[in-house]
Structure P
Amino acid sequence: MSVIELNHPLVLHKVSILRDKSTGTKEFRELAEEIAMFLCYEAMKDAVLDDVDVETPMAKTKGKRINEDRYAFVPILRAGLGMSNGITKIVPNAKIGVIGLYRNEETLEPVRYYYKVPKDIKNREVLLLDPMLATGGSALDAIKMMKADGVKKIKFLCLIAAPEGLKRVTEAYPDVDIYCAQIDDHLNEIGYIVPGLGDAGDRIFGIK
């Protein structure tokens, strides 16, 4: 298991704008997509490449290509959709699954209301998408569902992570790598990340 915090200057720049409470819905969505692209880039550094023949305007040559059928991207609703648009720009033919979870505001535990993934999900590497890894409840539930379907390789991608959520997920699933733009300080008394960026879903969908 590993936790990878990007800490790239471009990512830190974009996260700072993302955090700002004055950042509007349109810009927030665009930034979430852009940061997701950076996360995907990092998470797929170990992607297996197939040899292919390529004919350029000048000559025939050998090239490398990713078999996109080896992957599935699974956003956790609703906020995870804000990341999937960015990722499909760089892996356009990858299959997309959807997990619907919401947080019970009293128990802080996830409640599942929708689950739809590719039929051959067990043969794919799954990248789970959720902007915030706070308590870790939604991540744990989503990972559990993937493993129940036979998925052997799972990566979790998020914009912001809290130490409490990281600890909970890595202890439960040490084989799942976590990629985040930044690791924040702590969770407050109602389970929100501090300093965080507020409710990512509300800001992505313009619900204030």
Structure Q
Amino acid sequence: MPRFLEACCTSPEAALAAQAGGASRIELCRDLPCGGLTPAEADIRAAVERCRIPVNILVRPRPGDFTYSAAEIAGMVRSIGVCKEAGANGVVVGALDRHGRVDGAAMRTLIAAARPLSVTFHRAFDVCADPAEALEELIALGCDRLLTSGHEADAYAGRFRLAEIVRQAAGRIVILAGCGIREWNIDAIAAACGAPEYHSSSMTLFKSSPSEVL
């Protein structure tokens, strides 16, 4: 069955290849080996200008944890401004406090800066202390979407946990299942969890070259 597939890409060329391969939306980032960082402004503008499908931009200033200083949050707000000016569909962000809970103050700042763009909370969720509590807070904050592997190392391992998250969300936030999704396991993941959207950086799904989509 056709599924809504978001392709994680690290260049405008990869985004175009994913679009040609049938992706429904792009998440643009750089430096995937560290989990992804904010892409260069030139790449943001080129991807948005050249793609016909929506392009969301990862806004993450550095590798490592998701607990950010005031200066880092201010930098993220500036990056969000670039995304808005470029015409991006949305931003992908996430912030936790030092106790592993959603950093509500930081997220309110980031969400306010992003509107009216779509806001996805990224896989910081998968290292939070209490996923059920975090989900309710993200809904209350007004996030549009949650990218998650089900609080596990990858979406296949987390497929039954993903099903619990989908049930708890009950349509109040879009659950975007991601991490390790491939052509050979997406059917099993979808059958187990019933998420409305799926996220992959797989060249198998999006028919790109290994150097473009990892």
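Bear in mind these aren't lab numbers, they're just calculated from the coordinates by the rules spelled out. Predicted model, so just to flag it, every value in this text is computed and none were measured. Cβ atoms are built from the backbone, for glycine too; each structure is taken alone.
Summary of computed values
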| quantity | calculated |
| --- | --- |
| Given 29, 21, 15 for semi-axes √(5λ) of the Cα gyration tensor in Å, calculated: source structure among P, Q | P |
| With relative contact order in percent (Cα under 8 Å, 6 or more apart) derived as 20, matching label from P, Q | Q |
| At a computed 9.5 (mean count of other Cβ atoms within 10 Å over residues 48-55), which of P, Q | P |
